[in-house]
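Given below, in the form of structure tokens, are the structures.
No lab work stands behind these numbers, since they all come straight from the coordinates. Keep in mind it's a predicted model, so treat the numbers as computed, not measured. Cβ atoms are built from the backbone, for glycine too; each structure is taken alone.
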Structure P
Amino acid sequence: MAHVIDLQIACEQIELPTKAQFQLWVDSALAEVTSEPEQEFELTIRLVNSAESQQLNNQYRGKDKPTNVLSFPFEVPDGIELNLLGDLIICIEVMKQEAQVQNKALFDHWAHLVIHGCLHLVGFDHISDSEAVEMESIEIAILEKLGINNPYLEQ
């Protein structure tokens, strides 16, 4: 099932994944964790610079610094039929810096952040240790199916 992605590029960048790559990562994540695999969902992926990431992270999480990915699940009002999952905000500069520091292939890290964000959109979290273990194991399994190494192992 191909989900509907609104891809917004809100900053100047080169070396971005293609829309098809984003589609593969979103579809892979949601196929693994949704109860109705044939159901089509919509989401926005917005690629931003550090300034926008920092502003949003400060406004919504009280953390005055840019971050790799922010997830904003959409809460559908009662009585409305809408398959809108929400928004993923990915800071390109933070993501690229992390990939370099962690010695990860750039597009492998892109895939991980998109999958991680999608899991947040459907309700997974990593606040407690048990939640983190569950979420990370799902991410690892999805990435493995895509031929991508466990992102939590030291490189």
Structure Q
Amino acid sequence: MLEIGTQAPGFTLPDQNGQLHSLEDYRGQKVVLYFYPRDNTPGCTKQACSFGELYPQFREKGAVVLGVSKDSVASHKRFEEKYGLPFTLLSDTDKEVIQAYDVWKEKKNYGKVSMGVVRTTYLIDENGVIIKAFGKVKAADNPAQMLGEL
């Protein structure tokens, strides 16, 4: 996980509509940048829907929510439409940003070891500095936790 107080790594990724987003685009706003393993899985769906429900409150506090996974743009589009998600989902199929933010880790599931995205959320301030970092977050609790941090 990246250190609090360090500059957040810059990136440019396509969203669920194929439009490019850079971290630099959000200067002057707080950014809740959350990394999740996969679209349409139970935990990831719970987390995304909860961020969606709370999204107006995030906006009231001057923050944007960006979800990142290695799923394709098309997968993100289906995920957004199925659950009516009001925030941006970014596609990192090359895992460059996932690796830059140190969330690609060895995971154990039922004794089987594999590599994957560890559910992690960063809060980035208006100047692009990481001010909070949470690793191995609980999907259902994370959105409310992040709203509390703002």
(message) Matching task: 16.8 is the computed value of mean count of other Cβ atoms within 10 Å over residues 59-66. Pick the structure from P, Q.
(response) Q
(request) Match the computed value 15.0, 48 of Rg and Dmax of the Cα atoms in Å to one of the structures P, Q, and report its label. (result) P
(request) Output the label of whichever structure in P, Q has the greatest value of relative contact order in percent (Cα under 8 Å, 6 or more apart). (result) Q
(request) Supply the structure label, taken from P, Q, corresponding to distance in nm of label points 7 Å out along Cα→Cβ at positions 67 and 83 with the calculated value 0.3. (result) Q
(message) Suppose helix-only ellipticity at 222 nm (-39500 (n - 2.57) for each DSSP H run of 4 or more, over all residues; to 500) works out to -14500; of P, Q, which structure was it derived from?
(response) P
